[in-house]
Structures are given as C-alpha cells and as structure tokens.
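Where a number appears in this text, it was derived from the coordinates with a stated rule and is not lab data. All values reported here derive from a predicted model rather than from experimental measurement. Cβ atoms are built from the backbone, for glycine too; each structure is taken alone.
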Structure 1
Amino acid sequence: MSFPAPDPELAVELITGRRDPAPLLAEAARLRDEGKGRTVTYSRKVFIPLTTLCRDTCTYCTFAKPPGAGGEYLTPDEVMAIARAGAAHRCTEALFTLGDRPEDRWPQARTFLERQGCATTLDYVREMSERVVAETSLFPHANPGVMDDAAVAALRRSNVSMGLMLENISPRLMEPGMPHHDCPDKEPAVRVATIEAAGRHRVPFTSGILVGIGETPTEVIDSLFALADLHARHGHLQEVIVQNFRAKADTRKRRDAEPTVQYFARVVAAARWTFGPEMNVQVPPNLTEDFGVYLDAGINDWGGVSPLTIDWVNPEAPWPHLDKLRAVTESAGFTLQPRLPVYPEFLTPDWIDAPLLAKAGASTDAAGFALAPRLQEAAP
C-alpha cells in the first residue's frame, strides 16, 4: 500500500507519535533514495561572522552581543584573512553570517559603517562578498538576515546562493514571553517577504525551520508547508535545513528542554515527505552526538562543515572531523560528496550570472560537485 500524499493533520499525528511513525521514516528514506540516490553532500566552508551586533534580542542566541561585550564588526583585513585561510585549507564556501540591521539600534554600528563608506550593513556584506570573489577561490553564501529586493539583487552578483531561516511561520512566537518577542526581524511575514524576493530574483536559496524553541507540533508542520508553498511558486529553495534547538548558557532559554532525537528525526522525515524526492534536506551534524540517525530519516546533506572555523551560532558544538563525517556516512551505505554552497542543479545561466558560473565551472566536476579536497585536516 502506497504512502499517502503529504497532509498537515496526518503529519502532526506522525511526528507526535499518535500514529506509528515507522512508515513515515521508511517513506522519507525511500523518497530520498528516489531523488538523490545514495549520495550525501556537504560544503567545506569557513564561517565569517561579519558582525555580532544585532537589533534583535532572541531568547536563545549567543551570537549577537552588545557593544563592549563582544558586539563588533570584522574589519576588511580580518574578513580577507579568514577567507584566505579558508582557501589555503581548500574550502569552497565563505559563509557570511551576521546580526540583523545593527545600525538601526547601535550608534557604534553606524560609526563603523561610515568609516567603511557604507550606508548599511548589507552594503558592507556586498563589498566583502565582492572582494572574496575577486581575491580568493571561495564562493560567498550570504546569510545576512532580512533583505528587500534591492539588497537581494545587489548581493546576487557576488553570491552563488543566499539564505534565511524561516524558523517558524507562527506569529504567536512574537508575543511577550515567547522567543521572538522584541525581534522585529523574526516576524514571519517579514521573513517570508525576503524569501519571496529571492525567488523573484532567481537566487538559489536556503531556508528551514528551528525545532524546539517553544512552538507546537502543528506550528512545525505549518512552517514546513509554508516553505513548500514558497518553493512551489518560485522553485528557488535549493535546500531546507531542519535544525534542532540547543539550550545555551547565558540565554533566557538555557534551562529549556531540547527536542529528543526521536521526535526530531520524525520532523526531519516529515520535511522529506512534504518536499518530496528532489529537495535537498539538511541536518547540521554538530548538534547531535549520533548524527548518523538522520540518514534513516531521509536527509541527503550535512550542510557546511569547517576544518578551520567554529560554528559561531552554536559555538558549544564543534564540527565533526571530516574523516568522521565520511566514516559515519559510508558506514550507512552512502557516498560523501563535497559540493559548492550552491547545489549542482542550480549551476545554470537561469540561476547564476555568467562570471560566477564560469568560476563555479572551474571548481566542479562534470556532475557539478566540488572537486574533492583531501579530508585529513583536524577540526578546531
């Protein structure tokens, strides 16, 4: 008997265990094999935390800091030093991550930007992305927060892909006492508008959900279906990340329970079921000790893994050594394959401007995967 078509009510019953989730997990694995075969990918990256200043105050974040307590910008020289070190370690991705619009909150941010000749932080992202493309072998992937059409169009010329996590579609999480209260850039409609803008401008885009921050199972599934609707309109979601919340010291959610591996694996399988065989579904491998379990839930990608830089968003969770990543993947019967920050199916003139496409072509094999690096460097 065939598994039913994706259905929100059934998905909630399956992830909560009100119905036996085993058929869901089997269907997710089957769909992954149908669309992606037995290849699991990852992106060899350096993490460039362009600024740790932010105007939002999320209750689970340790990345953003105020001025004087770690909140600052990287200078151009610091950015390029990280990028060149990444190139020397045969990385292919420069992941630009930063706080949202810090200049709207912090005068120190405005002063720094004025010294760089930039009106906004997004202008600074564009300048640094262009330098990385011009001066190194890396490919920028900007994850700079909320963007309008003009910012997306400007960054597209130097970024082969971009990203913004939806996190959750429910505005309830914006209410007082909830994790996104007093976080204007976490408003679901605002984040959806950014994802829509990326679709209009034909940007290969990464989005996803964050599981365990106080949402209900129904809100988890609603978020997956909201992303599926966006992808149906534009076809631009190159991957969907399903990320598990990790409680961090020195945050208001430090004592909150994290999602169990069993529950989270069901959510991962529901994502595969919702998006079907062709979507790239990713789970970060550094946020679960036994991360190989997600191969049974239908993933085909481990995301960015760095031999050089920490995970600045989850600094308490070191990346797995690349040799371990390969061993876990291969022991489950898969082949581990490096990729660029843009997936092979998006390496076409419809999605990438000619200069970047030519550079990508020189860095990939006939199937569009990154030319394989050696995997013996130790992780930090």
Structure 2
Amino acid sequence: MMFQYRGKNKNGEDVEGFIEASNKSDAVATLSEQGVAILFLEAQEHKKAFEINLPFLNRVKTKDLVLFSRQLAVMTTATLPIVQSLRILIEQTDNENLKSVISEIGDDVEGGERLSNALERHSKIFSPFFVAMVRSGETSGSIDRVLNYLADEQEKDYALVSKIKGAMIYPAFILAALGGVGVVMMVYVVPKITSILVETGGELPFATRALIGTSNFLVTWWWAILIFIFGLFFGFKYILRQEEPRKFWDRLKLKLPVFGSLFQRIYIVRFTRSMGTLVEGGVPITISLNIVSDIVGNAYYKDLIDRTARDVQDGNPIATLFLKSKEIPPMIAHMLSVGEKTGRISDVLNKMTDFYSREIEGLVANLISLIEPMIMVIMGVGVGIMVAAVMMPMYNMSSSF
C-alpha cells in the first residue's frame, strides 16, 4: 500500500513524498525512524492495469476464519501481544479482504481499542457469537483460553459442514450431468432424429409428439427459459427476505420428508454448540440465547429462542417453551432442565452436540444411499421414454408393410 506524506525533517525543513507500507502504523513507524515529524499522512488508492476487484470473488470464507482463530489462539497462548499477533497474521493471510480487515483491527487495538470492539466493527465477517466470546475472554482475563476454545468449536463446525457438502457433491454432479445431457439431446440430437419421422407423414404416437413439442420449445424459447429460471431464483430470494414468507419456508423445511430430519438436527447442533461455547465462556444465559438466535439460521427456531430468552429473563426455566415445541426433540428439553438444576448446562449442551453430530453423519450416509438408486431410476425412466418415443413410430412403420 502506498502512502502520501508531508512533514518536517530533523532540520525543520518541509518534506513530502510517498512511502510504501503494509498499513498506516508501519508507515508512521518507518517515517519516525527517518526522523520525519508527520503533518499529513494518507493512503493512496491505486490500481494496477487490468486489476479487477470484485468483492464476491474475494469474500472471507469460513475456512479463512477458522485459520485466523487458530493462529491468533496459538500466538496469544505463546504470550505474544495482541497487536503483534495481528501484525504477524497480516503476513500469514492469503485473502486480501481479510488481510485489510486484520490491518484495520490491528490499528484500532494499537490505538487503545479493545479487541472485541474492533472485531464488532466488521460484523459482516465476525459474527455476534465470535465477538461475544472474545469479549467474555477479555472480561475474565483468559483471552488465550477463550480463543483456543473458540478455534476448537469453529473447527468442529467447519468439519461438520464440510462432511455434509462433501457427501452431497456426488449426487449433485450426477444430477447436473444428467440435466446437461438431457438438454443437449433435446436441442441437437432429437430434432435430427424426429425430422425423419415427421417427413413420413404418418400418425405419430403421443409420446413422440410430446418429445418433438418439448424439443421445439427448448430450441425456440431457450432464452425465455433462462430468463424465467433467473427470475424465479432472484424472486425467490427476494421473497425470503420478508419476515412472514421466511418463517413459512423455514417451517416447511422442517416438515419435508427425509430432508426435514436432517435440517432439524443441523439447526439443533448449531444451537447446542454455539450455546455451549458461550455459556462455557461465561456469557449470561439470556445474552447467549439472544446471540444464538441469530446464528441458528432458521426463522422458526430464532423466534422460539427469542421467546425463550424473554421467558428466562422473567425468571422461568430455560426448557419451558422447548417442552411445548414439537420441533425440539424431548431429549433436548429434558437434558436442559437437568443441566439448569445441576448448574452444568454447558456440559449438557456439549454432550447433545456430540450426539446430534453423529446422528447427522448417519442421516447423510443414509440419504446418499437413498439418492443414488433414485437417480438411476430417474435416468432409466428418462432414457426409456426417449427411446420409446423414437422407436414406436419406426415399429409402426415397419409393421405396416
């Protein structure tokens, strides 16, 4: 990064120019070593030729945050000062967006700001859960222990999500390939074959007429189909930003056959893992519930957790509303009740996290076993219909002679 500066040297003479440094603090330090009293210092925005900066191509991924947490935890455990640790992380980070954010956080902390407050300014990257954990570590004086615990939990969450995504890659690839082959067949292959059948002038079976009609529609209106698909996608996303449609959709996901159980357990693990981590870090129950409600990722569960937070604030047990909800397994509610009475809520939540994480792995494995034969059946039916639509009129023609 290039900085423009103006100031006075040791002899009191006016000096100005440009200096290259990774951040503003480094630029100040370098100029001070050169004996320059700084009057003006500003970063110069400059781009290289043909450089394109698209935020969505350089977004901070979960993996980047996991590495950031682990590296920061290791350095604080080694008793390195926070500012020095952040400066080292700037060099260790590959993501340019995160590198810039860490630099700003380092500047804020060096200027006397608390780490949690500096992180909170970048809410698009660091969640309220992350900030609350760091703040609890600062309050208790055990920032190194909290950062290590936070890194452990983030790694577990990342590993679970990676397993689910990895298990879904094969079915998604097969379905995408099947759809692609089907479109190519309908647009390029089928018209050439069916044109011969049409030229005979005979009566074509319904399956053949349907195949020809579908092929002609795709060839003629492919642009309208693409517009419709994109419009449907973005329209659906817009509708889901509204509160009531979002609640309806999130509730519907929990009712889906096969997938509903998987979604339910994913949301429950997010709740138990995040809640357990916050309580372990010393964050009060009501504050923990308010933070977790934004993390769980489902409007129905968010509403339930928010109401539970208000219920707890009024002096009621944490499991009161959970016991009445059909979307919360009874075991969760009963175990929370036991944990609250014995003062071991964090232990109970961690046990529930382990239990439901294993259930998710089992459900994903069963789902893959179910999807694979379904794909083969769909593929067989599609190919069978296409072949029958082409072969039937040929058979009728040959039998007429």
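Assorted remarks:
- Value 0.10, calculated as FRET efficiency 1/(1 + (r/R0)^6) of positions 17 and 121 (r between Cβ atoms, R0 = 30 Å, to 0.05), assigned to which of 1, 2: 1
- With helix-only ellipticity at 222 nm (-39500 (n - 2.57) for each DSSP H run of 4 or more, over all residues; to 500) derived as -25000, matching label from 1, 2: 2
- Read-out semi-axes √(5λ) of the Cα gyration tensor in Å, computed value 54, 36, 17, structure in 1, 2: 2
- Test item: relative contact order in percent (Cα under 8 Å, 6 or more apart) calculated as 13, pick one of 1, 2: 2
- Source structure (of 1, 2) for Rg/Rh (Cα atoms, Kirkwood Rh), for residues 177-296 alone, computed value 1.29: 2
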